[in-house]
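Each structure below appears as structure tokens.
Coordinate-derived values only; no laboratory data. Bear in mind the structure is a predicted one, so any value in this text is a computation, not a measurement. Cβ atoms are built from the backbone, for glycine too; each structure is taken alone.
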Structure I
Amino acid sequence: MAKTLQTVLIVDDSPISRKMLKSCFPKDRGLEFHEAGDGQQGLDLYKQLRPDLVTMDLTMPVMDGVTALVEIRAFDPQATVIVCTADVQEKSLQEVNEKGAFMILPKPPNKASVLEALAKVEEAG
């Protein structure tokens, strides 16, 4: 069954990165966006909002993205988390895949890569 996305939580310590990623999402989908500036805020907001999709940076203060990913997946094993990072080292990518990331979206994102990611999420249900 296809998944319909309504709420998106963007977790990144850079306001510019959050704005840039948000601008890559299609405007006609009526998505509701929430933002967090570190992994702890992201975890807290996830528990409160239960968004349909989370995008997670890896390098952040307070709680890094890997820890936040693990915590979110422990809270909700069905959580869909896309890691959005400039860290494309094989070791980092393998670690987040093992810890339950749905996929990895390299930074900087663009409209085409975000659309492709959304299609994969919806297709996976």
Structure II
Amino acid sequence: MRLRGTMELWMKFTRLYTGSHGQSFFEDLEIPLLEAAIGRLSGPIATNPIFLGEIDDVNEVNWHNPPCPQYVIMLKGAMEIEIGDGTRRIFREGDIVLAEDTTGQGHITRAASTGKREYLVIPLA
């Protein structure tokens, strides 16, 4: 990949992480994008094999933790995530969540749309 120019844009995502008291928190972050031969790209991100998923018959997954730090990208539909203090956020098509709350209380995931929801899971290396 040949980079040219300087940082111009940022891609937003939400980090879900475990705080010091074992509860999960949201943090809004941005990844810098650099001009490249085709559009703009971030720097490389080391990952493990990816997974595609769909769900249409489960409306709630009670308190749980991801098995490893992973990006979850909504492809179709929407999901709501609730953390320990009761804060809820809805993530829609194209939204990116970095789920790093692998310990502690975890979070609740709920359907925030009707019908099938599709998502991409990218475990970090």
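Can you tell which of I, II yields -13500 when helix-only ellipticity at 222 nm (-39500 (n - 2.57) for each DSSP H run of 4 or more, over all residues; to 500) is derived from it? List each step's numbers first, then the result.
On the way: I: -13500; II: 0.
Only structure I yields this read-out.
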Across I, II, relative contact order in percent (Cα under 8 Å, 6 or more apart) reaches its greatest value in structure II
Matching 19.8 (mean count of other Cβ atoms within 10 Å over residues 56-63, computed) against labels I, II points to structure I
Rg and Dmax of the Cα atoms in Å, for residues 16-71 alone gets 16.1, 45 when computed on, of labels I, II, structure II
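Can you spot which of I, II the value 8.5 was calculated from, given it is mean projected area of the Cα convex hull in nm²?
II
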FRET efficiency 1/(1 + (r/R0)^6) of positions 48 and 104 (r between Cβ atoms, R0 = 25 Å, to 0.05): greatest across I, II for structure II
